[in-house]
Structure I
Amino acid sequence: MIRLRHLTKTFETSQGNLEVLKGISLDINEGEIFGIIGLSGAGKSTLIRCINFLEKPTDGEIIFDGMNMGDLSRKELLKVRQSMGMIFQSFNLLAQRTALKNILYPLEIANVPKEEAMDRARELLELVGLSDKANAYPSQLSGGQQQRVAIARALATNPKVLLCDEVTSALDPNTTSSILQLLQNINHTFGVTIVMITHEMKVIEQICTQVAVIDGGNIIETGNVKDVFLRPQSEIAKQLILPKGSEIHNMTGKRCLRLIFDGNSAFEPIISNMALECRAVVNILYANTKCIDNKAFGEMLLQLPDDDISIERILAYLDNREIYYKEEELHV
């Protein structure tokens, strides 16, 4: 669907040339929800704006649906962009247009017949759950509602891909979750490829299938979300995924269990249920677990009780639920 090859982007500034993207190569397959994550200033937004040529790359190739974007005439480029919807952090709605007329705008540019365009716009308002807000102006809508209108507008011309630039950064957690669920439903229902630019790991975890980590204009790590989450290789990926201060420098006790959650078990209160069923208390020395597609990923280090009978019950409990663990002995 999208192939980036040795993509570079350099801006001319008063202090000289600034290279923002440095030879990026990526493959984004049809139907994926592909996340690109990095800290502020890493080059994320420039990268996504290069994909649809809102920013013209300095060098390299962007192949979209078999077409080299750099070889297209302006007329051809405008036509191709109708297959590439874009959603922004700040919504970018037209303040003097109602929700319905904001969605109509790209259809007007595409010269879609008025009646057909009106039917399409109303259909999209219903899709994003805002049928009753057709005549509301952006100032009369909440942030989440404005972003839903922006998503509907991006879908107006039946794009093959949605480019999402920090679409949840301005939203509260509950609204973020509902917007991500909407995008996931759109991907599943219509097969639209989605590229998510974000600095929030929770966004990647909730809906993405593949992820690339960008730092200093370079892609430093790519892979399946589960693999990158469980085994981050780069320091930036570890910084994004693992919370600060999560390292354990001093631990007491000699016998411990390290539980490994690799997606084979549901995300449930394993430790609480184990303590109740086994009638044994454990000390959680370290934990880094996440829920991805309602499955548990990560690891947890437990200090076991002193009596062997309780330990046997705990091991039997874990074996019965097919939770992988390994015993460790710590010396202090």
Structure II
Amino acid sequence: MGEVLIAGTTALLICIFLSPQFIALLRAREFGQNIREEGPEGHHAKAGTPTMGGIIIFTAISLPFLILSSYDWRAVGVYGVAMACALLGFADDYTKIIKRRSLGLRARTKLGATILIAIALWYVATQQAGIAETVRLRFVDFQIDLSFLGGVPFLIFIFLVLAGTTSAVNLTDGLDGLAAGCAAIVVLAYIGITFITTGQEDLAILAAALVGACVGFLWFNAFPATIFMGDTGSLGLGGAIAGLAIMTKTEVLLVLLGGIFVVEALSVLIQVASFQAFRKRVFLMAPIHHHFELQAWSETKIILRFWIVAAICSAIGFTLYQSSIT
């Protein structure tokens, strides 16, 4: 338990003490956020705010994890996929900054990279960590075997979990502190799942470092933000959450544990489907946090209420997990 607390505290302190210098460096190099023209009017004032704060987040995560970890394959797999997704996000952020526009890497480039990361995660999970190629439905205590055809169905399933989670966290990263706070809440539940209920200390150390880094980053990312995490942070955190779900066999339960991310992603899917089919919009703007912005909700009100929803979803998900193993 001591190492878990040390990992979380160390990551938090690294974020708090290194962020001011990092923010100053980004400002000096004019590495600022580009805002979409079609976004909410109030967001244009945020143009130029330093971005790529995910670099600080994953620096803070890496140091305690690499020092304290026993390098169990499950934890190594989660750390590896998180870092790979963060690097993909960094490439996207850097492209946006160089081109001075809100569009980064091409969609097919991101898709290809995500497929490669999913293949690597599948290999580590099944060949090194000994994860069963099954999908467990904890709500009804039933398992679906996906090991046939050489495990290809399970590989596809891992890709869908990874792509869906990274996209959902990325979509949530639209208000100051929203994605970092929600990610911290979701991963906090995974500290309980990995340490309290299953005794996977290395995974718990990594989860604690993730929570500590997110909370430390919130010191500067909370409204009004002085730095954004960028795709470096959102894709990296999404990759970490997806990896934790795979390694703890909570892929389906993640729909509830990360319920706020699911709501954000569904709002975009509903908006696109409705407009394509009926030329009508269900929401004033998607993702759904922008809908509430256009209804004149303050940014802090939206963020706090979304954090509350995230906490409720994670608490229910953790309770269901505990009940399924007793």
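Readers should treat all values here as calculations from the given coordinates under stated rules, not as data from a laboratory. Bear in mind that the values here come from a model prediction, so they are computed numbers and not experimental data. Cβ atoms are built from the backbone, for glycine too; each structure is taken alone.
For structures I, II, calculate relative contact order in percent (Cα under 8 Å, 6 or more apart) and state which one comes out highest.
II
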- Task: Rank structures I, II by volume of the Cα convex hull per residue in Å³ and report only the one at the top, that is, the highest.
- Result: I
- Item | Structure with the greatest value (metric mean count of other Cβ atoms within 10 Å over residues 69-76, set I, II) | II
- Task: For mean projected area of the Cα convex hull in nm², for residues 77-196 alone, the calculated result is 9.1, so let me know which of I, II that is.
- Result: II
- Query: Given that mean count of other Cβ atoms within 10 Å over residues 5-12, derived from a single structure, equals 21.4, which label among I, II identifies that structure?
  - Reply: II
- Looking at structures I, II, which one was helix-only ellipticity at 222 nm (-39500 (n - 2.57) for each DSSP H run of 4 or more, over all residues; to 500) calculated from, given that it came out as -10000? I
